[in-house]
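Undergrad: Structures given as structure tokens follow.
FYI, it's all coordinate maths here, none of it is from the lab. The structure displayed is predicted, hence computed values, not measured ones. Cβ atoms are built from the backbone, for glycine too; each structure is taken alone.
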Structure P
Amino acid sequence: MEAVAALLKARANKEAATKDGWTPLYIAAQNGQVAAVRALLKARANKEAVDKVGATPLHTAASMGHLEVVKALLAAQADVNATDNRGTSPLHLAAQGGHREVVYLLLEAGANEDAIDRDGKTPLHAAAFKGHLEVVKNLLAARAIVAATDLV
């Protein structure tokens, strides 16, 4: 966090990205650095910046199960239904990772429980395939479509 504060104080480019398209906000979200995420959001870092595969900071935080980072991004109005280049949403990634609390939070924030990626998979498919029973239960409670057909 101290490094982020120093960079922001020096007016460094908060949108500078790596060759993979990772901005400071993306990297902080990926690493669960909630204080850095909050500081960057306060400095108006682009919460919808995408990496080379179209993933946002919310995608990476959801994928890693960083609940507090997901909360901060949602509080800053990050797009809960953003999709990457494969049509994958943050909910798909949280479900696949078995991150039950993140799944619940995303659903509460309006995530589409029936979002379909480019392979025809829903978050329910992702959770079931990985054997994440509690996540499957959360998605079913949210009325995820059980009859959705996987296109693969």
Structure Q
Amino acid sequence: MHLETERLVINAFSPSDKKVWRTIEANPEVRKYIDGQPLSPKDADAYIDEIIESYRTNGFGRYAVRHRESGLLMGMCGFRATSYGLDFGYRYAPEYWGQGYGFEAASSVLDFGLNRQKLGPIVALAFKANTASIHLIEKLKFKSLGPVVIEGETVEKYQIG
């Protein structure tokens, strides 16, 4: 998979992305609404390995989001098969927050998943306190299904497709 937007290149993760991904996942702010804990280098590497395996087994996964001009890995966006449905998620290094990159990547990846891969329905989850994520999910036209409890946590659940 390879997508390009005005400012981004979105493509498959490779093992060479692990070093930068470790740095992103080590930031507690990035993980604030996941579990609040920095991810160890070993666990960050395992996450990339799981994503790469998902491309092979499912034909989709989370994708690397890169700055078009610099080529730097900024974060990820994409799909993950879960017990509660086909999850749409994203995560970025803080220096890229608040600049529209999240919407730019998410709208492109979501269009690819819904219209080219014919995926759906797709769900997105967010903690109520994560207003930036909820704003993005709603801007992408996901419909609210209300609060649900998943893995012991109450989250807002949304669906599209």
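Undergrad: Here distance in nm of label points 7 Å out along Cα→Cβ at positions 60 and 116 was calculated and came to 3.1; which of the structures P, Q was it taken from? Mind showing how you got there, number by number?
TA: Numbers: P: 3.1; Q: 1.3.
Answer for the origin of the read-out: P.
Undergrad: From which structure (P, Q) was distance in nm of label points 7 Å out along Cα→Cβ at positions 12 and 100 calculated, if the value obtained is 3.9? Working shown, then result.
TA: Values: P: 3.9; Q: 3.1.
Only structure P yields this read-out.
Undergrad: Follow-up. Check the numbers for mean count of other Cβ atoms within 10 Å over residues 36-43 across P, Q and tell me which is largest.
TA: P
Undergrad: For which of P, Q does mean count of other Cβ atoms within 10 Å over residues 20-27, calculated from the coordinates, equal 21.6? List each step's numbers first, then the result.
TA: Working: P: 21.6; Q: 18.0.
Corresponding structure: P.
Undergrad: Among P, Q, considering only distance in nm of label points 7 Å out along Cα→Cβ at positions 4 and 140, which has the greatest calculated value? List each step's numbers first, then the result.
TA: Numbers: P: 3.8; Q: 2.4.
Biggest value here belongs to P.
Undergrad: Let me ask another. Given a value of 19, 15, 10 for semi-axes √(5λ) of the Cα gyration tensor in Å, for residues 44-131 alone, point me to the structure among P, Q it was derived from. Let's see the in-between values first.
TA: Working: P: 19, 15, 10; Q: 20, 16, 14.
Structure of origin is P.
Undergrad: Out of P, Q, which structure matches -9000 when helix-only ellipticity at 222 nm (-39500 (n - 2.57) for each DSSP H run of 4 or more, over all residues; to 500) is calculated? Mind dumping the intermediate values first?
TA: Working: P: -13000; Q: -9000.
That value comes from structure Q.
Undergrad: Have a look at P, Q and say which one yields 23.1 for mean count of other Cβ atoms within 10 Å over residues 52-59, as calculated.
TA: On the way: P: 23.1; Q: 12.8.
For mean count of other Cβ atoms within 10 Å over residues 52-59, the value 23.1 is produced by structure P.
Undergrad: May I pose another question? Of the structures labelled P, Q, which one yields 9.6, 26 when Rg and Dmax of the Cα atoms in Å, for residues 28-75 alone is computed from its coordinates? Provide the component values of the computation, followed by the final result.
TA: Numbers: P: 9.6, 26; Q: 12.8, 32.
This value belongs to structure P.
Undergrad: Given a computed value of 30, 15, 11 for semi-axes √(5λ) of the Cα gyration tensor in Å, which structure among P, Q does it belong to? Write down the numbers at each step before the final one.
TA: Values: P: 30, 15, 11; Q: 21, 19, 16.
Value 30, 15, 11 for semi-axes √(5λ) of the Cα gyration tensor in Å corresponds to P out of P, Q.
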